[in-house]
Structure P
């Protein structure tokens, strides 16, 4: 299972219709819209949140 970096939905890699490579890693998406959003600003969605914003 992979996690869509946009909407956090669980994705089965073997059957994923939407995926892309970024910095030598494959990312999987639930829809073309999530893939497009990621491709526009990938670093925005890959940044870790500071620990004080987790709660």
Structure Q
């Protein structure tokens, strides 16, 4: 149920959409960065175990 926003309905809706889009991009960036860091750590651990 959408509250009555009067003449500011478009602006408020666009602000919500922009905010959700930015949050989605941030979540995607963190997820991709986590995968890259996990991959780099796995490589370092493998190199260290090979040298031991």
- [ ] Kindly point out which one of P, Q the value 21, 24, 17, 15, 12, 8, 3 was derived from, the read-out being P(r) over Cα pairs in 10 Å bins from 0, in percent.
- [x] Q
Task: If distance in nm of label points 7 Å out along Cα→Cβ at positions 13 and 37 is computed and equals 3.9, the structure in P, Q - done: Q
Task: Source structure (of P, Q) for helix-only ellipticity at 222 nm (-39500 (n - 2.57) for each DSSP H run of 4 or more, over all residues; to 500), computed value -6500 - done: P
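Read-outs: derived from the displayed coordinates by stated rules, not from any lab. Being a predicted model, the structure only gives us computed values, none of them experimental. Cβ atoms are built from the backbone, for glycine too; each structure is taken alone.
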